[in-house]
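In structure tokens below, several structures.
Each value in this text was obtained by applying a stated rule to the coordinates, not by laboratory testing. All figures in this text were calculated on a predicted structure; none of them were measured in a lab. Cβ atoms are built from the backbone, for glycine too; each structure is taken alone.
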Structure 1
Amino acid sequence: MKINSKDKLIFDIAVIGGGASGMMAAIWAAESGAKVALIEKNQKLGKKLLITGKGRCNLTQENFTKDTLLDDLGRSGKFLFSALAKFGVEDTKEFFKAEGVNLKTERGGRVFPYSDSAEDILTALRKRLATNKVIVIRNNKIVSIQVKDNLIQSLSTKKGEILAKQFILCTGGKSYSGTGSTGDGYSWAEQFGHSVIEPEPALTPIRANDKWIEFVVGLTLKNVKLSVVQNNKVQDERFGDMLFTHIGVSGPIVLDMSKKVGELMKKKAKVHLSIDLKPTLTFDALDKRIQRDFQKYQNKQFKNSLEDLFPQRLIPVMIRLSKINMEKKVNKVTKEERQNLVKLTKNLIVSVTELVGFGQAIVTSGGIDLKEVDSQTTNSRKIKNLYLAGEVLDLDGPTGGYNLQICWSTGFLAGVSAAAAFKKEQGKEQED
């Protein structure tokens with residue numbers, strides 16, 4: 001929508017932020033017939049949405065239900081009970097199917113558009129926004145927000161003043177700042193009197209300084225166990241796939257563990273990761289397995305005896321770290337050397353230096369304190385006509401579609417709650 005700098009626009013509901021939660025909130029706020037504005041500072045809506053899942057858009061998680069909230073999100077999970085009960089995984093799937101998006105479910109319950117294109121998800125949202133006559137105001141940065149008597153009165157934007165009865169804040173966190181997620185919502189929330197839990201990067205790659213990693217950059221390890229260790233104690237562990245990068249490690253289980261790693265590093269004691277390359281085998285079972293391989297390759301050199309045990313690119317690294325002479329005949333490898341190889345296979349160490357940070361973090365951990373938000377409606381407990389949804393809240397989950405489902409569910413609840421509040425207020429005005 002084109003407006004002049006002197007314009008004063010009046011709406012029933014104004015949604016700030018055109019990401020996943022903002023679009024969903026605007027759609028459902030408008031379902032009741034309310035006049036809704038969606039204000040986005042970028043030129044296009046859904047900029048971050050387009051890069052989720054490497055452009056494939058893992059839009060939800062089959063196994064994310066109100067019964068698994070505490071397991072999936074920890075203590076903050078109970079906040080989502082109402083939102084997920086009112087707009088859960090099946091509701092999300094039906095929403096997009098109704099807009100012509102075919103879906104598929106992959107390993108681990110990850111749901112994607114059948115086309116593997118995030119553009120299809122964005123197109124569906126834009127289509128529903130248009131159907132519900134939402135006024136989309138792009139490329140419009142909010143300069144200030146006017147508050148009086150615990151009510152937002154208006155928004156001052158670079159294109160003019162916007163007035164509304166109800167407001168929904170969906171500005172996201174600080175991850176992928178290039179998409180517009182620069183933490184604006186946190187400063188506004190603090191202006192309103194809200195407490196903000198310190199934002200931290202979550203679901204982020206981890207930097208490591210082990211020299212051997214440079215020889216395996218790009219290698220994916222499948223079905224391994226990854227543990228984070230501090231003070232000789234395992235603090236967390238994950239099973240699944242991980243990836244070596246030019247700066248350290250990434251991949252699903254690394255991203256899921258990064259939040260815990262960040263928390264532990266604040267304690268100053270050193271943190272390292274331990275990779276169990278053969279998690280289904282005990283030490284003794286793996287030792288017997290290697291003995292069988294050595295019997296098979298008994299007349300070969302050690303360097304040519306490991307192709308059944310490790311990925312090809314990892315073999316030179318394992319040889320070097322095992323400190324077994326690569327030219328040594330397999331039948332000359334001692335029991336002590338063989339068992340050291342077993343220990344290395346069950347405990348390949350990655351030395352953590354730091355998290356990569358917000359530049360590559362998928363989501364933000366931290367945000368507006370949930371104690372100051374009504375979980376039944378997402379209504380602010382500080383500002384009467386403000387609702388909050390998406391990553392701006394102190395909510396984040398693991399990889400696999402959880403975080404987008406949080407956006408869909410909280411966006412829906414904020415939208416319908418703001419619309420209900422507007423109708424109620426409208427009814428009172430008519431009675432008067």
Structure 2
Amino acid sequence: MDPILIKYKYRDLLALAAIQGKDVYENELNKLSNLKVNREAKLTIQSIFKTYWPFFKPLFLDRLRPAIISNVERMIDCKNLANGYLFFECPSCDQFYLQGLSCHSRFCVSCNQRYREKRTLAVQSKLLDVPHRHFVFSIAKELRAYFRLYRGLFDVLFSSVNEALQALVFSSKLAVKEDRRLGLIAFLHTFGRDLKFNPHIHVLVAERTLDINLKLRNFSYFHFEKLRLHFQLALLRNISDYLKVLAPKETYNRFYRLKTFLISKYKKGFYAHGPQLKDYGFLNSAKKVSDYITRYASRPAISEERILSLDPSTHQITWVYDPHEDDHKSKDDPSYLGRQTITEHVFHFIAKLIVHIHDRNFHTIRYFGFYANKSKKSVSSFKKLLSIATVKLKRSRLNWLYMLKSIYKYQSILCSCGHTMRLNLDFSYLRDPGG
């Protein structure tokens with residue numbers, strides 16, 4: 001709704017807020033502008049699933065993993081007051097505010113914001129104050145079907161990346177003797193901008209090794225030709241070991257033949273890329289890159305801003321994406337593809353999104369080497385990227401009230417009369433999970 005119309009519709013309420021000062025007035029105006037009834041009609045993932053999930057689910061029930069059903073249905077019901085709410089009341093007037101309870105689904109756009117910030121802070125608080133490298137490891141497209149069918153292969157992919165990077169360090173006999181380890185944090189992404197299923201790993205690697213004597217050494221040269229081959233061989237060997245135990249014999253035999261073909265086809269190994277982070281200085285680069293790749297490891301596969309329209313008569317949904325191939329290209333470049341517009345049946349769209357939902361308790365971020373929680377080589381005595389005070393400050397801001405203020409520019413519990421509302425647990429509805 002137009003801000004002028006909002007001011008007219010709620011003139012009495014805004015006039016009361018204005019008496020309390022500019023801050024209260026602006027808070028009330030932003031609060032009213034963000035009410036669902038006043039926002040412009042916008043397609044959301046929640047609204048799409050609310051409409052179509054009851055029809056989609058029965059058709060494909062035999063192919064839906066429990067984690068998909070759980071995450072989708074929690075997201076659909078997120079902040080539904082029938083499931084519980086917190087009751088805030090003004091100590092000065094009769095106004096109150098109901099805060100619906102979060103669903104905590106990683107598939108939920110709303111709840112995911114706090115989850116992402118927590119993960120980002122957890123990652124950044126681990127990083128040493130040293131240069132880092134950002135690597136990307138991609139599997140051959142011929143392997144994607146196996147990863148889609150056997151979700152345990154994601155664990156195999158993580159361990160294979162760790163093995164490949166560590167193999168570069170262990171090329172020295174002295175490094176093996178001293179058990180020198182890299183510090184790396186790996187992030188699993190399963191989708192690209194076009195929503196296709198494409199598992200790949202982003203890794204932040206400290207350009208240091210730590211040995212058994214807790215000595216930190218520079219390690220900034222990565223032999224890419226060897227790295228690609230190490231990754232290829234480790235991944236194919238580990239997939240083979242996994243399928244030999246957990247897959248039918250015919251599936252294993254088919255993969256064994258494919259493995260031979262892939263080694264012949266990809267003579268230089270699988271894709272591995274890791275340019276130095278020079279754009280912003282190593283400190284800001286590590287922050288920036290960790291924020292970027294954590295965001296993609298902790299959200300639904302598409303931003304709602306990319307969903308353009310949904311035709312209820314034909315059930316066709318239209319969305320857009322910018323191809324990776326256009327990155328760093330000028331629009332005048334003959335190979336420039338430009339923004340791609342996709343129109344498809346909403347069921348196809350839903351299927352593309354839910355395949356990226358991970359199983360319960362699966363971790364899309366893993367720590368290896370001296371960054372691992374169980375590492376015997378403690379780095380607690382070394383200077384970190386973020387100070388303890390900064391981490392504490394950022395952690396204190398990971399609450400829904402602060403994040404609401406920082407994103408939408410209003411405090412939901414600041415009353416138009418200028419007083420801060422108080423939580424009343426007696427009037428709150430906290431439904432018994434077992435009831």
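Before moving on, here are some points about what is shown:
- Origin of the derived value -13500 (helix-only ellipticity at 222 nm (-39500 (n - 2.57) for each DSSP H run of 4 or more, over all residues; to 500); candidates 1, 2): 2
- Value 44, 29, 21, calculated as semi-axes √(5λ) of the Cα gyration tensor in Å, assigned to which of 1, 2: 2
- Computed 17.5 for mean count of other Cβ atoms within 10 Å over residues 177-184 - originating structure among 1, 2: 1
- Identity of the structure behind 21.8, 79 (criterion: Rg and Dmax of the Cα atoms in Å, for residues 209-400 alone, calculated), options 1, 2: 1
- Origin of the derived value 16.4, 52 (Rg and Dmax of the Cα atoms in Å, for residues 89-128 alone; candidates 1, 2): 2
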